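Undergrad: Structures incoming, each one as structure tokens.
Derivation of every value follows stated rules applied to the coordinates shown; laboratory data play no part. Please read all numbers here as calculations on a predicted model, not as lab measurements. Cβ atoms are built from the backbone, for glycine too; each structure is taken alone.
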Structure I
Amino acid sequence: MNTSDLIVVGGGLVGTALAYGAARNGIRVTVLDEGDDAFRASRGNFGLVWVQGKGVGMAPYARWTMTSAAQWPQLARALADDGGVDVQLRQPGGFHFCFSDDELQSREERLRSIRDALDGDYAFEMLDHASLRTRLPGIGPEVAGASYTPMDGHANPLKLLRALHAACRHRGVHFAHGSRATRITPRASGFELEAGATTWRAPRVVLAAGLGNRELAPQVGLHAPVRPNRGQVLVGERVARFLDHPTTYVRQTDEGTVQLGDSLEDVGLDDGTTVDVLSTIARRGVRSFPALRSLRLVRAWGALRVMTPDGFPIYQASTQCPGAFVVTCHSGVTLAANHVFSIAPWIAGSAGHGVPAGIESFGGDRFLNGNETFHHAH
């Protein structure tokens, strides 16, 4: 049981997507999962399959995101077949609300820059308040307008994680729970990984340990300068259906509950909640949809995203230690389809699957010039 074809370090959305994709390609996979006491980014996301606005200044990331969103229906079907779980994927297009004319103008410039970089292959609309109100009748008077793209959607993130775990087991993936990898030793036959008192062996290993990648990557000649960024989320009770589309700040689930979110905080490893940020999130939700003023809140939480200095992913194979890979991103839901169908077959060494097209810009070596100043890229 301690030997497999591939070891995946990390049992969150990124790690399980890679494990599932690799197992679909017929290899034996072991997942070393630290457990629920880890800083799981998976429990803090908004469930968005989100394209619009992503990739300013890096056209390959915009294209990469679009590709994954387009493959998401295939992923949802595969997870239903292999995991028996409906992840409630809906892709009706999404809205980003702006609360002033200046915000609207800035938003349009941002999306135009992406469209220009993609030679026009990037559909979006800018809507003033009146046009937006015809599509979302409950919108508040303080919303000046919105951007809309037909590419955006959403899924149930908790069901997604459950579906990935179930699909992995269906495909024979072995999970080693409570196993925090601390040391990786390259050997002639591959790699030995120490997790507690147990040693695991495989000819290939992929680091998908979120914040843990920073310490593990150098052990196999890779570079993953990630750091935490906290996001907080509010969840309200079930209410009558008022919103089918995902938006940046407010989302209604299939069950009718309401999610409010979108915050960015550099607070180290503190994954708690704060009254000031939650108040801002709540106020913005009410400004978006005034009917939410009477919404009763049922829970709140904070979680740590995994951010690189420029906000874009890291996908890289080690040249120093062949067979070792690192995968780091902060969009584990949106990019899940790419991870299953493109990245995993490459890592598994499947015939006909070389380096996925479009990831040449995402090597961790881009940070080796000493420029590791962090900023937030959406």
Structure II
Amino acid sequence: MERLYYKLPYVKEFDGTVKECREGKKGRYEVILDKTAFFPEGGGQPGDTGLLDQVRVLDQVRVLDQVRVLDTKEKDGQVIHFTDKFLEPGTTVHGVLDWEKRFENMQGHSGEHILTGLIHKTYGYDNVGFHMGSEEITIDFNGVVEPEMLAALEVEANKIVSANIPFLVSCPSKEELEQMEYRSKKELTGEVRIITIPDVDVCACCGTHVERSGEVGIIKVLGMINYKGGVRISMLCGMPAFRKLDCYEKQIGELSVLLSAKQEKIVETVAKLKGENQEKDMKLNKLYQTMFETKAEGYPVSSQPLVVFEKDLEPVQIRQLCTMLYEKNKGNVVVVCSQKGDTFQYAAGSSSVDMKVFSKTLNGLLNGRGGGSSLMAQGTFQAEAEAIEAAVKANA
């Protein structure tokens, strides 16, 4: 099979012959051509999609069949095109790539080489995982990168983009490879394809790339987390990066309007609002504490179960009132409920009855959900108030 995506990575359309077409899974067909420009999934890069157009003569009329390529993978040394329709072996097809998707993959894969090459040069870390997803590109490294250093490397990566450095593709002989220093995520056999970015990176890679670094457009790091003793970096390149940044810009603009604050003052404004809200919450909690203490004094000390219904309480307030009541011995079991829509949120507490077991029993009787510890359980009931009260008194 002739792999045009290596010889002509910028080819968008081509003609080929169907060598084989077999029925696959989920109503798809598996097509093998004599040549293809569709890149099969590999090395972290997704497989290409697009069309395979076929002209048939039906009752002396030329008919154009458009067959969609849903995915492309490699199996047993063959490139398999997964299509939505059958293609007659021996016929000629005209392949049309979803070029926007392919080129964005080329931008992303090339940008990953630039950033990974810089991290490898700076830290000596290896790229041990690479995945190009629909929302972001992730790269895993076997060592920890400092956030400040990653920010500096991101700037350096974009300087390399601006320098418009060529990407060089070669397939060295076994003897030449033995003398070369290059990155590789696994042990390689057979012909090895090397991607070189002069003074930046030398890496074995099966993916498709741009011809010069300027075509990457922009490299944007989105985040970094600790992962398996190293780090996982998320990033985007080219048009996907532009779309993400454009989305962020619009969100910042909307926040600016909602907060009546200049964009550069949004963080400062949010921090101020957060502080004010925390202060209000503290005052509100004190008021609820006082109110609950007053309510608790209104109930006598009792060894019988107590069920209390209150309006418009949040779960933390339900738990707070329940704790206060059972600690003051207002019932051997205390259940506090507050209705929200057609559901009652509840907290059940006791110093003498196992609430983990008790709540499980009530949940079964009252179409409930939730659980907790031996002292307190919390959840919801889908039942009427009368049913809740009856179930508590019958099982406490």
Structure III
Amino acid sequence: MKRRAALILGLLLVFQLALPPARAAERVYFTAVGSYVLPLSDNTMPFWSGGYVYIASSIFTGTGRESLGISQVLNSDQGRLVLYSGGRSLTYTLSANCALDNDGAAYYPGAIQRNGTVFVPANTVSRYFDLVYSVIEVEHGSMVWLRQPSYGASDKLYADAARYTMRSIYADYIRAKESARPEGGSPGENANPSVPSGSQEPAAGLEGKRIALCLQAGSDASLMADALESYGAGAAFFFTPEEMERQGGTLRRLTAQGQGIGILADAGHPDRTVAEQLEAGNAALFRATCGKTRLAYVRGGGAQALQAAGEAGFRCLQPELDRSGYDLRSASGAQELVRRLAAWRGDAAVWLGDGASPAGLRSFLSAAREAGGVCAAYREAGLR
């Protein structure tokens, strides 16, 4: 298998084509199975939700089935998907947030259906069927690569070998999107009606930067979600266990929207340890969404509190910028945050605490877009 992988990688490198650069578009997620990079489509593109990367179940057909040794049976009428290999199977009922194996054991999270396509978590499928997967940063975005454990190539070697193949696939994707636009249209034209045409020249400083806004979820979390959805933006919401109990509907909406969800714990809590708060938060989250999170923010906690959270299996947010002492409730506050981010080198996670309002968030999303920044959700694996 290793010799075969090395041969295919060598052929990818030898037969690379010098392609003209494609017009830039939004970041994309490529899907690769074994030695093959699959075509790009908005309907089957991987995405992150609840800290997990989801892949289209349709990859387990054709080339994907042959490379991974997994097949699928999708019964849309019954709302059921079965993945199987060598006498083992995972059955996803689309109305439930889990999958069942041959013995009836449950595996979380479940499948998600978008635009008629069923997506499954790469982590669960890989662990159950003894596969390996990686999420690799590549030109124009990221790539989710699934393969057999015996595949003899590192992430970097594979990405380098597939670079020109991905450029070709990306160019085809952009051409297809451009041909679907109305005559005379342009990329992004009137893409968001809340941003008026003829606005000022975008401010410099955020070009290509990815920003993860991290907020303490309060009673206005649903309005915050409205703002993010209208701009196609991502963020992370941190709920106390008590807020998770009160806001089950909002948690379900944020999960469906693909936002990050974390637990807010207080190191100075008079009655509960950090570990107990995290456990209570996940219990409430599970009751609301049938899912759990490993993302946490420990307020007022030193090294000992962070260590306790880590030992409990959580990834603690340690933001590049702590703006909890500054309000994001107006256009001026939004412009100030843009200026601070422009002075920061590289991507940044920003902790806003409870200092943001829906109006302030909308102002920032508009300003960040004009300045060329991308607001992405922060998850267990970091800024994605």
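Undergrad: Out of I, II, III, choose the structure whose coordinates give distance in nm of label points 7 Å out along Cα→Cβ at positions 257 and 361 equal to 0.6 when calculated.
TA: III
Undergrad: Say we calculate relative contact order in percent (Cα under 8 Å, 6 or more apart) for every structure; which of I, II, III gives the highest result?
TA: I
Undergrad: Given that mean count of other Cβ atoms within 10 Å over residues 225-232, derived from a single structure, equals 13.6, which label among I, II, III identifies that structure?
TA: Source structure for this number: II.
Undergrad: For mean count of other Cβ atoms within 10 Å over residues 145-152, find whichever of I, II, III sits highest and give me its label.
TA: Across I, II, III, mean count of other Cβ atoms within 10 Å over residues 145-152 peaks for I.
Undergrad: 34, 29, 20 is what came out when semi-axes √(5λ) of the Cα gyration tensor in Å was calculated for one structure; which of I, II, III is it?
TA: Of the structures listed, the value fits III.
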